Structures are given as C-alpha cells and as structure tokens.
Structure I
Amino acid sequence: MIYFVIRSTRFRRRHRPYGGQRDAVLLSPVIVTVVIAGLAFSTPREIAFSRLLPAAPALAAALWPMLPTVLLGAFCLMLMIGLSFVYSDLGTPYTAAAIVAVTLAAAYASHLRLQREETLFQVRLVADAAQKVLLRPLPHRIQDVEIESLYLAAQEQARIGGDFYEVADTPYGVRLLIGDVRGKGLSAVGAAAAVINCFRENAYDQPDLRGIIHRLQITIGRYGAAVPADDQSEHFATALIAEIPRGGGHVRILNCGHPPPVFVRSGEVHVLDPALASTPLNLAALLGDHYYVDTVAFVPGDQMLLYTDGVTETRDRAGEFFPLPDWMRRHSAAPPRELLDRLHGDLLRYGGGRLDDDIAALAVRCRHPGAQER
C-alpha cells in the first residue's frame, strides 16, 4: 500500500502540485497508523489507544487519492478486529463502526479535494496562457541593445497582475514600455492587456512618444468606460516609455507618474527624475493633458533599470523601503540578466521571503557595436 500511495501521489503531483510536501508528510497517515497500533498493543487495555484509529483515514483524506484512503481505512478496520482477539472488551463494534464511517467520509472528502485540485490546475493553465499573451517573452537583444525582464507576483499562487512591460523594434528605434495599473483583480489585468495591445500597435506607427501616450490614454479611457461604474476610478495607470533611436547615443523618456529609472554610467548611478511631471494614464480629465519628454545620453556600456513601485516599496521587518540606488551602486557592474537575478533574490531576502506587491523590471544595456554574444 505504501508503494501504491507514493507512486499515485507522485503521478498526481506532476499535475497538481502539493506545495513541495515531502514524502514523509505524504506518508504521515501510515506513520500515525503504526504509532497507534504500537501503542494499542503495548499499553494496558484500559487506555484504549485503538479508539484513535479513525484519525488515520481522516488524515489521509487531506493528502491521498480516494482509493489509498479507502485501503488505509480497511487496514485500520482489520487491525481493530485483530486487536479484539487480544483484548475482548475494547468496544470493538463501536470503534469499527467509527472507522467505517470516517473512512467513507474521508473517501468522499478526498474525491471532492481532487476535483477542486483538477479545477485549480485547469485555471492555472489558463492563467499561464494568459500571462504568456500579456507578458510574452522579450527578445534578449535588439540591434545593439541588450534587454532582460523580471516579473514577480506578490501572491505565490498568482500568475498575472496589473504590472506590465513590452518592447518593440520599430523604425524609430527600440521602444520600451513599463507600467502599473492601479486596480486589482481581473479588471486590472484587463486594463493592462488593453494598454499593452495598444502599445504593440502604435509603437510602430507613431513617430513621437507623445502620440503613443495619447493613444494609450484613449484606450484605457475606453476600457474604463466599458466596466462597472464602481471600478472606473481604479482604472488609471502609471507608465514609462523609453525610446533608443537607431545608432544610439541617447534615450528619450516620457514618464507618466512612474518610478524614475536608474542609470549606470562608468560605475556611477543616477536616478533620472523627470524635469516636468506628465499625467498618468486615464487622469488627463482631472490633471490636464501634459506630457514631456526627457533626453539623456545613453552610450555603449551604459545600463538602465526600469521597474514598477513594487521594487522600491518592498519593506524589511523594520518597515524600511528597499534602497534601490544604493543596491545598484553595489551591483553596477553586473550584466542585465545577472542584475535581475540578484535583484530577485535580494528583494525576497529583504522582504523576509514575501512580497507585498507585484514587481516588474527591465534591465537595458547599450552594447558596443559589433560586440559578440557571451
């Protein structure tokens, strides 16, 4: 039975993860059965440890499929009958009836659990497919620009959220988008998808970054008007668009209320705050239609980090925010992929193994023309 349980559980774990439970945990119903049986045979009959046998199939319902749960209940029943030959006055009929009743209930509970796990597994498949459409894999290199991405969900079981990014190789250069919808749940995902799809279409056609932002404003406004009224106030987003023209030399940045990018040049770290504030998406009616483009040098060897506020708002146990500029100074020499991998690990350690908000980040480096891939 133990072999059957392990094989069955491992097979199902490939389809329905058990959250990393070890085989020792999965075998705990067997361990409980052995312990109770040992105590029942080795202690005086007045203590009657055998009355605890129904606990074993009850525990199995939370960990095992239905058939192994029933088999364990049957084994406990036979064990109780065997004990009755040693101790004739244990109240065997009552304990046996309890084992049968608990086993039947446990089998049904196991059946319901597996059905729910199957439903959850199918939902996760859909969520994974949706995430691949919403945040599709980015090219690692476009022209002489190296690009790496990072996405972390605040909740372990989450697959998609309101943070987004995208990159497009356009006739005007490499254009990058990163942003954060301020809503929650499926409505935020829908707003993020609308913004990304609009960017993918207009990044190739609009010659100016302001033109792209105007199209994004119209899109998120239309999306907000199409959802229930009590959700409309949440459908605004911060966004940042960067454009690295063909031939490089500089980067244009239009920052609509988004956290400022961090630049690394010759080991020096600079935070690029916008010279003038631009209006977040879908707030033009309240704050005015104001958009400004900053231009800064971006030469071979330079690197910039674009990120959502989940990075800088990660707190440690003392409530202190993650010191991103200081962290970048310690890791300024790291290439984009290594930089994001280190950021991932350090954010989790800084937050005590958990995140309070979704995180998206893009690491972008200007390569020397003709540089070979490593």
Structure II
Amino acid sequence: MAEYELLKKEGTAKRARFHTVHGTIETPVFMNVATSAAIKGGLSGKDLESIDTQVMLCNTYHLHVRPGDDVVYDLGGLHRMTHWSHPILTDSGGFQVFSLSDLRRIREEGVYFHSHVDGRKLFIGPEQSMQIQSHLASTIAMAFDECPNSRAERRYVEDSLARTTRWLRRCRAELTRLNVLEETINKEQLLFGINQGAVFHDIRIAHAKEIAEMELDGYAIGGLAVGETAEEMYSVIESTVPYLPENRPTYLMGVGTPENIIEGVARGIDFFDCVYPSRNGRHGNLYTNRGTLHIRNKRYERDPRPIEEGCQCPACREGYSRGYIRHLLKAEEALGLRLCVMHNLFFYNDLMRQIREALDEGHFAAFRRKKLDMLALGADTD
C-alpha cells in the first residue's frame, strides 16, 4: 500500500504527500486528462513535465476500445508507451455507464456496451475493468461503478449503489489476484473506491462508512458535476468527506472550474480532474487570474500582449501574442490549439501550486477569498 502523509490541515483543507511506485504526488493536485493516452492539443509527456504536471489521467474504456489494452500491454504499459514516468490514474470505464447510456445495458455481472467507435459489442464488469487496468499498468486503478444521474429517483440510487458496492468487493479481489501474477507489469497498482449516492446525503454518508471499512488505497466522490447545482455539490462534499478516512487521499471526480477546485480543497479534497482546461483551450477560452479570456474575440486581433502578463507557461513566457494566437485559431492551425491548451493546463497546475503554498504557510482562507474575488473580475474587461 502506498503511503499517504498528511502534512497539515487548515480547517478541513488538507496538505499531504502521496508516495507511490511512480513517484510522490504533492496534494492538493489536479490530474491532467489524457483520455486516450494523449492530451488533446498535441502535448507530449515532456510538455507535461514542462508545465509541472504531476499526474496524467487516462480512460480505461477508451483505451480498451482503441488501440486495445492488449496492445498497450505489449508496448510495455502506459508509462513506457507514452514516455511519461510519473503517476498515472486510470478511470475504470464506469463513467461511460453514465455517458453512453444509449449504448449500454447494466446487469449484475457488469455492463454490455456497443462501442461508440464501430458499434461492436463489448462487456466490462469489475473483473474485466481490473484486468484492463492491470494491462495498462497505471499507478492508480479506479473501481468499476455505476454513476447514476444526480436527479435519479431514490429507489434507483439505492439499488445502483448496492450493486456498485458488490462490484467494489469484486474489484478488490481481482486486483489483489492480478498484482501477484508474474506477468503483471505494475505489481503495486493501487485501488481507489468510489462513493456514489446522487444528492441524497444519507445515502452518501452510509456508503462512505461502508467503503471506509474496506481500507482501500484512496477514496473518490463520484457522480457530481452531472446536473446538480454547485451549491448542491458543495453540500454533498461537506456531508460525505468527514466519513471517508482522513489518512487516505480523497478524489473529487470530474470537477471542475478553478472556483470548484478552490471550494473542493476547502472541504477536504486532495485530487481533482476535469476536461475543462484542454477542451476550453481548444475553443480559445483561456483561464487567467481575472477569469476567462475569450481570445477569438475581434478585440484581440491586434493585441500584442501575451495571454496573461507574468504567466510562466511556455506560450506566455516565449512571447506569443494574443493577436497571433487568435490568428492561429481562426486559421485552424494546430499550433494555436497547442499553445492554448498548454496555457490552460499550466494555469490549473500553477493554481494547485499556489493552493499548496497557501496551506504550507497557513493562510489558505485568505488566499481563497482573494483568488475567488479575482476570478470574478472578468478577463475580457481589461
């Protein structure tokens, strides 16, 4: 089992280190999303290192469909294939049970899919998810679960959650078996369980208590940012986190905006991931300390300034102007996508650095107030 070293707390906010076979993760941390083992926007592993990325996140379902987890295994696992030597977390494929609702059938044994790529029939259950993730050889494997809609009826959520808990026990047993096989690439692969329960606080709490007793390597809160309000999400986090083990990392799945992250940290979250920085970057929506800058706007056509003054991302540090980046996006040049995604991911990684620094120095509460006020200003008004 990896070592989770809780360094200090400020209120419920935690500052910690998570020691893994692929290196130490300083938390709170944002994991950069590389769904198909690559960041959309043309960033390599070396690029990720240059923008202070700590963890890369890849998706089990997508890699199982293409190129095939057996192909990744034959290429030496994700680390060797991608030239990324630092920690990797793999999602279990469970979110696709939610996002591909028109292409799947849920049964006790697992989920039957039709591939979103070519329509062929697929099956993923707890054992299959662990086998795929073992082939991928990630640092952290996520348990296979169902993510019910946040507006689902209570009875459905209760039945779904009972099945998810049964699946978690099967995941743990299978990964334990896989980690001792001679042919397994990463014999120290970790398992994070996932708390579900939609927006029902009592269901969330009961499930947190139940999975906490399993003594897993880490615990995620799933099924949020899928239709509920931000206030509902924060309320669920506040209710649930106290019942998850303080001596293990806590991961808020698929969240979110810079504001969401700051508020999540304040409520005891260690790990975050979201497609926002890369997706928004590809559309020219760039994060700054004064909010989002929409660089496709005509007002930036002749703007010689960098995306943000003082930013140390490669795009800003090397002097690429707003006007030039706007031109690249308008001309559909790949360099424009790359520069924008690089900037946004750096912004997120640097935000986490600032949060850790504030926690180290004991002034996170003041940092939180100031940063949220700044983000609300509006970058397009400067």
> Of the structures labelled I, II, which one yields -12000 when helix-only ellipticity at 222 nm (-39500 (n - 2.57) for each DSSP H run of 4 or more, over all residues; to 500) is computed from its coordinates?
Replying inline: II
>> Comparing distance in nm of label points 7 Å out along Cα→Cβ at positions 238 and 286 across I, II, which structure shows the greatest value?
In response: II
>> Please compute FRET efficiency 1/(1 + (r/R0)^6) of positions 206 and 278 (r between Cβ atoms, R0 = 35 Å, to 0.05) for structures I, II and give me the label with the greatest value.
In response: I
>> To test your reading of the models, identify which of I, II gives 25, 13, 9 for semi-axes √(5λ) of the Cα gyration tensor in Å, for residues 54-117 alone when calculated.
In response: II
>> Suppose FRET efficiency 1/(1 + (r/R0)^6) of positions 182 and 198 (r between Cβ atoms, R0 = 41 Å, to 0.05) works out to 0.45; of I, II, which structure was it derived from?
In response: II
>> I have 59, 45, 39 for Cα extents along the principal axes in Å, calculated from one of the structures I, II. Which structure is it?
In response: II
>> Comparing FRET efficiency 1/(1 + (r/R0)^6) of positions 110 and 142 (r between Cβ atoms, R0 = 35 Å, to 0.05) across I, II, which structure shows the greatest value?
In response: II
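We did not get these values from a lab; they are worked out from the coordinates using the rules stated. Keep in mind the model is a prediction, meaning the values are calculated, not measured. Cβ atoms are built from the backbone, for glycine too; each structure is taken alone.
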